[in-house]
Every structure is written in C-alpha cells, then in structure tokens.
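**Student:** Take a look at the structures below.
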Structure I
Amino acid sequence: MTRSLFVITGMSGAGKTTALKALEDIGCEVIDNLPLSLLSSAVSGASETGVPLAVGIDARTRDFNPENYSRACREVSLNPNVSLKTVFLDCDDDKLLRRFTETRRSHPLAKDKGVAEGIAAERRMTAPVRERADIVIDTTDLKASDLRLYVENKLLSKKENDPVLSVMSFSYREGIPREADLVFDVRFLRNPHYVPELRPLTGRDARVAAYISEDEDFAEFFRRLKDFLDPLFPRFLKEGKHYLTIAVGCTGGKHRSVYVAERLYEWLSGRKGYIVTLTHRELDKRAHDQERG
C-alpha cells in the first residue's frame, strides 16, 4: 500500500504549525521537528497503513541544512511504497519580521542577533530547499483560515493523486507571486479603470467582463493562450510536476487579470483528471483588510 508523505518546511513564521494542524484535522498523522536522520525509518515503519503522514522540518530541526535535507528526502523517494511531496511555506521578509515582533517570539537562527538577521540567515539556508520543493505556498497575504483551506484543497482531497492546476490573478504593483510557475501579463487589454462607472467593479462583474471581452485583441489572445497551455500540462506531468500555478497579472489586480483568470479557471475546470483552484490575490487581500476594519 502506497502511503503519502508530506514534508512541510519553509521559513520560520510562515505558517508551518497552521499547515500541520490543518493536515492533522483532516486525518494525517503528524510529526513536528523530526530529526532528518529518522525521516526514512519513520515513514518505512508505518508504510503499511493508509494514513498519510505529515512531517514538519525547519531550521530548528537537528542537523538541518540543505545537504542533509536533500539526502533524507532522496532516501525516502527510493521507497516504492511512499509517495513524497515536499511543501515550502514562504513569506515576505517584512511580514515575517512583523509577525515575530508582534508575537515577541525569538527567531531560531537569531540567537544573539536581531530577528532581521535571523530571517536573512534562514533565507540563505533554505534557498536550495525552496528551489527543489514540489509546492511553494506564499502566506504573506493569507489568513490562518485561508492557509488551512489552501492546504486542505491542495494537499489532501478526494482526488489526492490528481494533478493540481492553480490559477491566480495579481497586481504587478504588489509583485509577481513567488509560487507562480507561469506568468502572463494582460496589461495590453483595455483598462476598465479609466471608465468611471466600471472603476469600482471587478473582473467578476458582468459589465467589466463584457468590456474586456469586447477588446479587439482579447479573443485572439485567449485562443492562443489556450493553444499554448494545452500541450504543456501532460509534459509537466511527465516531468513529475503535479502542482502548477498559473499567474495572470495586470496593473491593479482588480479588473483585467481577474477576468482572464476567471476565464482560464472556467476553461481548465472542464478538463478531466485535474483539480483546479482559483485565487484573486489582491481582491482577497482587500477583503481581508476590510474584515480587519
């Protein structure tokens, strides 16, 4: 019986505890801060059960460094009865600094230094780990509840073995999403921001959708976009990449990118054998800010 193993790692303060708790709540066996030398034996000794295992590993873990981490994961991957997925939780340095300051927690690598120095040291240490992760989740703008939902939908579902296609809209002003595998710039489409009655609306509103879809370049662009993407998915799968994030950006992340992301999501949702998710980063962030008052 093949057992799923999720290795949850990343930057301290990025939400590893929340992710592990979410996995535990939906039926995973969870071990936090397991020494790397014990990873292979831990999963081998329990591989006869069908219960997925989630292991938390980070800078606090004994003997943690990129080389030891890669070696431990490589040993696990040689076990034919284990399906390994590595997840890296990331977050902007400024947000991490704010989280540590607000909670008055010490950074595990700070010791006699400041929190900022600890974050910088961990960023350098974990860079190779992030690069080789199967999934990168940027928690900068996620509430704890959002992260829990994201983990539940992306890591464990009724179609656990199906590949996941994540579509995301974003604003170039706020930066390109770190987790993006493919990025498409739709700032060439006409902008509803300059139409007074459309400015307060979003790309999910029918009037904005009609305005953008009537752009003389839209139909040809969207046809070519689908033609470009269609043959890529099986090739990514062939290379072992079961999680793909497609990011669509415009200036403000409110109109054009949202509409194109909605259209992409609609098209992709019609494909059999895939789990498709949709996120509007800036819209979700605004909603979060409004909730906080």
Structure II
Amino acid sequence: MIFISDSQLDAWLQEDIQGGDITTRALGIGEQRGEMHFYHRQGGCISAIALTCRMLARLGLESIAAVRDGDRVEPGALLLQARGSAAALHQGWKASQNLLEWSCGVSDYAARMVDILRRYQPEGQIACTRKSIPGTRLAAMQAVLDGGAILHRAGCAETVLLFTNHRRFWPQPDDWRGMVARLRRQAPEKTLIVEADTPQEAAAALAAQPDILQLDKFTPAQIAQIQTQAATLAPRCRLSLAGGINLNSIETIAQTGVGLLITSAPYHAAPADIKVRLMPCP
C-alpha cells in the first residue's frame, strides 16, 4: 500500500470545507444524525475505498466498506456507507466523492489495459510512469496498483533511465558503450534502462548491453526487427515499449510479444460515476 499521510487527506478536505457547509448551517440541520451511501453507477475496478474511509474518519464519521480496493463491481453496487452528524456528512460528501470518482476512473482504466495485455501475454505487465497529474502522484500510484498495473518509476532515483536528453550532454552522444559502462560503475545496484527513439539507436544501444531497452513510439514492424537483433546482440536484455500506449492502441501492441508496456494513460482516464445519497438515520 502507498503511504498517504493524514495531512494529505486533511489538505484535500481543506480545499473544499474550510468554511464549513453554509447551507447545512443556515438550515440548522447540522446536529441531526444521518447516513451517506456511495454507489458505483457504471461498475468497474475500485480504488480509494480505504482512503475515503480514512478521510471521513477525519471528520468524526464512522464508515463501513462494502468492497475492497482492487475489487471489481457490477453497475449499481454499494461501495461504502458512513454515519454521523449531518454537518460532518455534508462536509465530507464532495471531497470523498471526488477522490473516489477520480481514483476509480484510474484503476478501472489500468485494469482494462491489463486485461487486454494478458489475453495475449499472461505474464505481461502494464507499468505506469511518474508522469501523473500534479498533486495526485500518491493517489494515482495506489489506483494503478489497485487496477493490477505496476509502477514504472515512482521517482527518478529508483532506476537508471538514460534518455536522449541525457545523452546530448555526454561528450559523444552516440557513445552508448561508454555511457552504459559509466552508469554501471556509478550506480551498480540499479537496473539500467536506456531509451531509443529510432531503430538505429536501438541497435547501438543493444551492443552496449543494458538491462532493459525501452523503445519509444516504434511500429510493430520496427519492434519485430529489434526483437530479432536483441536475440543475437543482447539475449539478456529485456525490451519494453513506451509512447502512445492506451486503450485505443494496446490490442495491437500486446500482440508484438513485448510484455512490458510503459504508459501514463490511466492517469487521464475519465472519472467514474459515483452516486452519493445522504439521508437521516432511520
């Protein structure tokens, strides 16, 4: 589980309710006891149930989860219910709904990508990048994990990833062997990934024997060519694919035989449609 602090939950609440709910206050209904129920209108893969329960607890609300993060539900399924004062329920309503809708949208998108890939490659992995929407990194990481994907890099110190933008600063930008040798000396405990933008770069990179060669925006025909070269030049080097991998393209890409697909597409998924109903306690 990704660690998300109480202070982060408080910050999400603070965005919306720093002044309380004026409508509840003006009606004088805040002391009444009530319930709040969350339903998934569309169905799909679920995320942020545990986070939502924690968020509502910050307001003194008691929550009961009907499902767990990572579960898949049918349309209309009850996700969770909370109980407490009407004032606290109305304060927690929109912040928790927003968190659930966004997280469930991300997790379901990731889950659908994983499902398609594994129809062709049962051991394949969808690896999600650190290119998340600003301010959402931790919730996004948890959501893609709940969807069955893995994390490509949560930060730029996790693995060595040599981009073209790095190579331009090296005295000889096409000296793949020299750069790979230097990186292995300076970061011996890290997986060494290099990215190639063209088939020519890919061939040169393979000769340097990286751990993983990441192919950016390669066509299926180009991928097949590099697979053949890799089997001869660097049989221990694993291939990964990046660039433009989403629900519209993954069916074709999944059939290339490369089982590690790098994407940020789930982060930009449409939010799920979560219905929230508040009512007095019976």
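**Student:** Could you tell me which structure in I, II was used to calculate distance in nm of label points 7 Å out along Cα→Cβ at positions 118 and 230 as 5.3?
**Tutor:** I
**Student:** If we compute Kirkwood radius over Cα pairs in Å, for residues 174-261 alone for structures I, II, which one ends up with the highest value?
**Tutor:** That would be structure I.
**Student:** Right, next: Of structures I, II, which gives 23 when relative contact order in percent (Cα under 8 Å, 6 or more apart) is computed from the coordinates?
**Tutor:** The structure behind it is II.
**Student:** A further question on this structure: Have a look at I, II and say which one yields 1.9 for distance in nm of label points 7 Å out along Cα→Cβ at positions 38 and 54, as calculated.
**Tutor:** I
Each value in this text was obtained by applying a stated rule to the coordinates, not by laboratory testing. From a predicted model like this one, the values you see are computed outputs, not experimental measurements. Cβ atoms are built from the backbone, for glycine too; each structure is taken alone.
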